[in-house]
Structure 1
Amino acid sequence: MSTTVTFVGLGNIGGRVVAHLVKAGHDVAVFDLSRAAVDAAVEAGARPAESAAQAVEGAAAVFLSLPTPTIVESVVAEILPRAARGTVIVDHSTIDPDTCRRLAATTAAEGVSFLDAPVSGGVQGAEAGTLAVMVGGDEAALERVRPLVETYAGSVVRVGDSGSGQVVKLANNLITAINIAALGEALTTTVRQGVDLDTAVSVLTKSSANSNVLSNYFPRTLFTAERPTGFALDFMHKDLGLFLASAASGPVPLPLSNAVRDLFSIGRRLGRGGKDFTSVVEFYEDFAGVRLQTEEGGK
């Protein structure tokens, strides 16, 4: 059954998600500040809107994929007066848990549900329709939009009340960032001491040090000659800051979190903010005078 929905924010994830919603037969109105991004979505079968507010007219669900908490709050404030009672806002942005809780309360007062639903899987997952979605918020609201989300997700899990989806997503990104930094430190040292990178990677991917980053993400990014950007270092730096801010009032010491955030800060200072977040490893390469490029990655 076709449903009228809205999608605001057509970046690397949003633009690809829209294509899945359209392919599933839904009527999708889109808005983004980038004209090129809107044109690409229209070419895929979506309808353009002149503003986020105009896009929500007649929509049963509104999807957001935006870069910062401030922008999410601004867009919600713009669309809320035009959203019908019963509308579900599904926010795929990565923001802080407190903002989500505040928005959930604000929208609920107007008869609209707000779900924090950050995603993991990156560009490849969005392209394949296999994103992992971690959801915080009302269970009944999630069930109303679940068939829509499942058009582009391989896993949709409600992890708790409002804000919980972001708590899990920020933990996921912290773990990933620490893994990248640890691999960079270890692999650069290994190569600097004379071990062939392809040999080391072959062994480590079959050992206890293996991870999705090492066996799946690095071969498509860091280990290649081009080092394409899938998720910018600037965005990971932002997410690490959100994690630290949300955890700051708690009793847990955060030595690893602070150290890895410092490494990403150095990466930004050295001009790598727009590069893939794995470029944080170049901090180690610079010191060692080596490049972590596999034979396969050079082809």
Structure 2
Amino acid sequence: MSNRTPIPNINIGQVYDQRYSDSEVHYDRLGNLAGFFGRNMPVHRHDRFFQMHYVKSGTVRVYLDDQQFIESGPMFFLTPPTVTHSFVTEPQSDGHVLTVRQHLVWQLIESDPSLVPAGLQVHPACVVLAKLPAADQAEGVRLERWLEALSEEFASPAPGRDAALQSLTRLIMISLLRLSPNSREATPARHEDLKIFHRFNALIEDHYLEHWPLAHYAAQIGVTEARLNDICRRIADLPSKRLVLERLMQEAKRLLLFSASSVNEICYQLGFKDPAYFSRFFNRYAGLTPGDYRQRQSALQ
């Protein structure tokens, strides 16, 4: 348990949507990102980016640094740059994910310091809109309206699109900063269990291509397979095996979208020995064959 693995820094524009690798603002539906990364998002950070997840419905398990929140939508959580976070959303949950370069937010605060109390930085926040005080409920309604408008604008090739995205992003960030003081209190979490869960996810990242059995993961961490599975179910509401399979699926989707490798080549890159078995595996979890998934995603871009 003494091993320390660097916490991954994820650049959405490079890992997920390379069309916007240099963009200052990136938006997508929560359901689309969950379809790519999986419903369990292991601990990670976003250097030089603020990120906001707005979840419309369903229970969400959020970990901001060492703080645990278990809340139901509509809600949002805001993560400033370098703040480590992980989260699990329910299968039918949808909403919005906005990623913004930090200098845009700093400029906004510099132009109106009243957005952040004097001498304080922007802190991570988890806010439930149904539990807002009466004075802030109108702001919660505006936030959802701005997010829907941003979703429409991001999908539009209309003239002035970039200017509209910048303006809507400023309005959204103002709402987030206004509402963030209503952040919920964190719920207790067993520190040792979180350490084991994060260690498991770090080992998955290092070894998922080797198709380790769960017993091997448990042995490396120094716990029983049963305890590892129990911790994963309590923290992520998912069995330990599912977390490994979701990481394999994420990499399979990434290679299908962003590489020119054939499906058979991707099969072997992922450590599978039989292309037919890989195709059945992918179809079981994505509802499409690898070839159909690649074709459908290409048509959407």
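Each value in this text was obtained by applying a stated rule to the coordinates, not by laboratory testing. No experiment lies behind these values; they were computed from the predicted model shown. Cβ atoms are built from the backbone, for glycine too; each structure is taken alone.
Each of structures 1, 2 was scored by mean count of other Cβ atoms within 10 Å over residues 81-88; the highest score is held by 2.
Quick one: distance in nm of label points 7 Å out along Cα→Cβ at positions 113 and 177 came out at 1.2 when computed from one of 1, 2, so which one is it?
On the way: 1: 3.2; 2: 1.2.
Going label by label, the one that fits is 2.
If you line up 1, 2 by distance in nm of label points 7 Å out along Cα→Cβ at positions 105 and 153, the top spot, with the largest value, goes to 1. Calculated for structures 1, 2, mean count of other Cβ atoms within 10 Å over residues 249-256 is largest in 2. Computed over structures 1, 2, Rg/Rh (Cα atoms, Kirkwood Rh), for residues 121-256 alone reaches its largest value in 2. Among candidates 1, 2, the computation of Cα extents along the principal axes in Å that gave 58, 47, 29 used structure 2.
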